[in-house]
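Computed from the coordinates by the stated procedures, all read-outs in this text should not be read as laboratory data. Note that the structure is predicted; figures quoted are calculated from it, not measured. Cβ atoms are built from the backbone, for glycine too; each structure is taken alone.
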Structure P
Amino acid sequence: MTYQVIIPAAGQGKRMGAGKNKLLLELNGIPVLIHTLKVFEEDEACTGIILAIHPQDEIEFKGLLNKYNVTKVISLVPGGDERQHSIYNALRTVKTSGIILVHDAARPFIQKGQIHRLTEKASGTGAAIIGVPAKDTMKKVKNGIVVETVERSSLWAVQTPQAFRISLLLEAYEKADTDSYIGTDDASLVERLNHPVAIVEGDYDNIKLTTPEDLYFAEAILKKREKEFC
């Protein structure tokens, strides 16, 4: 099952406190952005990558694509004020039909097998996301006071990629734009159309690098994988 992927990469990553785009931070001497792009570059099912970027990063990003021989990036589009705006800008440039993925650039540990299970599910249902069951006890809190213990077995931590039929995702984004609605993720926009969204179980390594502490976990994941493939 072939697909294209939109990767929003225009965020400033203020919580990382790096003083630059966090995607330029290095893991094992390679920028986070390249770690992520290589997953899709090396997947034969991926036919194109669309990057949504901040204009100030364009020259540096192009240099990295050339240096690391990333050839599947078919377009660089300007990002927007919100992640949702960046994805909408990218989505409107898609010239093909079929399945489109949206993936966080700061999630470099997604694996090809998980992507394939996700795209297969989306091809049948129209919309599918990846996630993992919640591990911790979950509490609903209001004004600093616990008001409810939420039944955990039905709760999942949602990750990316998220996969959709292109026509469905475009319809969802167009409606959100008309309604001036900002969702929490791409699936939340599709849910507003009353379209069911399936979930595929991923793994807990598929973390998003958001704060400096996440870099320690990322290094540990890399070391674990190096041992696995030795």
Structure Q
Amino acid sequence: MGNYYVVIPAAGQGKRMEAGKNKQFLTIDKDPLLIHTLRVFEGDLLCEGIILVINHEEQDEMEELVEKNNIRKVVKLVPGGKERQNSVYEGLKAVEGDPVVLVHDGARPFVKTAVIKKLVHCVEAGVSATVAVPIKDTVKKVKDGLVAETIDRSSLWAIQTPQAFRRSEILRAHKEADEYHYLGTDDASLMEYVNKPVEIVEGDYENIKITTPEDLLFAEAIIKKRKEDL
């Protein structure tokens, strides 16, 4: 009990990074961003396999990256689709059987295995789950450049990944979303679309997504802190 597969979309070009290439190849502390993420699951005994969703034009480069860094749990490289949602759908279709399956951003290298275990436990108990953290900032609704309303943040959470599901359920949600041309903001939103509950597992603020050049600075700081804590 407790085992899972993980689908990692890594096909996006990350235009906000302004790097001129797939941000997964950007280096953090001497290693590519994607390798930091893959190592989390490579080192987790509960992880049965990794399905890596890629840009088909980068297949050779991805294969070389995985082999060079001794990542053995990547069982399939799957060409992605136009949108992230399409890419995840392709990745899910490549998973066999009906295991617990996680969907995790390739650009989130700092997720902790303790959080992953909580997610898997939720699915085994019968409910999908997503990692999230409480919103810290005051949130205001703005219209035409003016504050229209201050939102009560006590019930607001910032959603992260991994998100965890029974494969058959999330696959069904993706199929229905595809049929009705519904584009969600994340995989959990597709479960909401088909009226399935999603439980919140509280994560931590280190589980950042590397999206802009400034995030690389935060990533280096997190790695430095973790080394000092060893």
Subject >> distance in nm of label points 7 Å out along Cα→Cβ at positions 38 and 62 - highest-scoring structure of P, Q >> reply: P
Original post:
Among the shown structures P, Q, from which was the value 2.8 of distance in nm of label points 7 Å out along Cα→Cβ at positions 6 and 182 calculated?
Top reply: Q
